[in-house]
Structure 1
Amino acid sequence: MAEPLEAYWMALGKFVHRYALIEATLFQVFRISAGLSEDKTKAVFSGLRVRDAVSGIKRIHEATGEQISPWLQKAFSRIGEVTTIRDRLLHDGFELVGQEMIVSNWHKTLPRAAQVNSYTIADLDALEADCCTIVACLNVHWIESKMPKKMASMLMRERELANAQWRYKFRQKSK
């Protein structure tokens, strides 16, 4: 592999790995919000997608009259956009052009609906950092709502991560 391509694969792999942590953590937050055992949640909701988990958690809070914590609000404000980029990268593929990863769905849609997006290694690194912040927000919500005293040291560390500013700057969609 050529050097620039290796760097892209590394950045993409780190981003996808961190995104998988969002999926796993969000599944646990969903389970806790629903008040289900881990076994029952796995039996009924295996394969639950991120957007569906977020929607389910919001509906559970609405049904119970419980406010969504600021930590969940922060995580939810970013999850959709990060998921869209992750989906583009994994389902549309890319071509490396100079210092940019060009991602397009032109090969599977009509020309009028085709989208072209570009991402740099710095973008992927920022998205990975945002994934870490999202996971920390989910963890803080989980720890604060279920076991604040038992996990005080983890709570302090996760709060520090959860308070990080978003690093990836979303751009307007290009066509």
Structure 2
Amino acid sequence: MKESKQTTHQLLADFDAWLKDTARDLKVMFAGVRDMLDKSETARMHDFKAMMEDIHGSIKSIQARVKEVRGDAQDFLLQLDKEMKDLANDLKDFLAKSESARKADFKTVMEEIAARIDVIKKEVAHVRRSARELLGDYKAERKEAAAHWASLPERHTASEEAVGEASEAPQVHAKKKSHK
């Protein structure tokens, strides 16, 4: 038991020494990390400031370009407005000068339309006459057919009487000819 007590004390002493060594090593390592973070903080801030300056420079460049484009657009719109006003004035002048020519052209077109309407009226009258004639012919044929159909029962009765008289007469049968 004494031996196990000694071994336990030795283990505790070794562990205590190891903890002290590890604590000392960690303090040294953390001090190095702290120095590195302090130095990198300075570098990061320097880089951040440079990046922000670049961003501000880009924004100023974009603003200048927008101002330039806006000026160009306004100039273009003013030029376009002037050209549209000139075109409107030219169109008014053209229309005022060409009114008599447009009236003459309109009169010619209306005369052509009236002539076409007359031709169409004549064709319609011809089609109506043809339709009346066709319907008249159809009516006559229909009357003729009705008369024919009406006379069929009379003919049928007359033919039955003729058949009755013929049955009293001797019947002659014709021989069928064979085709070879």
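Since every read-out is calculated from the coordinates, none of them should be taken as a lab result. Predicted model only: the values in this text are computed from it and were never measured. Cβ atoms are built from the backbone, for glycine too; each structure is taken alone.
Suppose Cα Rg over 2.2 N^0.38 Å works out to 1.14; of 1, 2, which structure was it derived from?
Values: 1: 1.14; 2: 3.91.
Going through each structure in turn, the value belongs to 1.
For structures 1, 2, calculate FRET efficiency 1/(1 + (r/R0)^6) of positions 128 and 152 (r between Cβ atoms, R0 = 35 Å, to 0.05) and state which one comes out highest.
Evaluating FRET efficiency 1/(1 + (r/R0)^6) of positions 128 and 152 (r between Cβ atoms, R0 = 35 Å, to 0.05) on every structure, the highest lands on 1.
Here mean count of other Cβ atoms within 10 Å over residues 64-71 has been calculated and equals 13.0, so which of 1, 2 was it run on?
The correct label is 1.
State the single structure among 1, 2 that was used to calculate helix-only ellipticity at 222 nm (-39500 (n - 2.57) for each DSSP H run of 4 or more, over all residues; to 500), giving -22500.
It must be structure 1, since only it matches.
Work out the source of 0.95 here, i.e. which of 1, 2 gives that when FRET efficiency 1/(1 + (r/R0)^6) of positions 40 and 144 (r between Cβ atoms, R0 = 41 Å, to 0.05) is computed.
It was calculated from structure 1.
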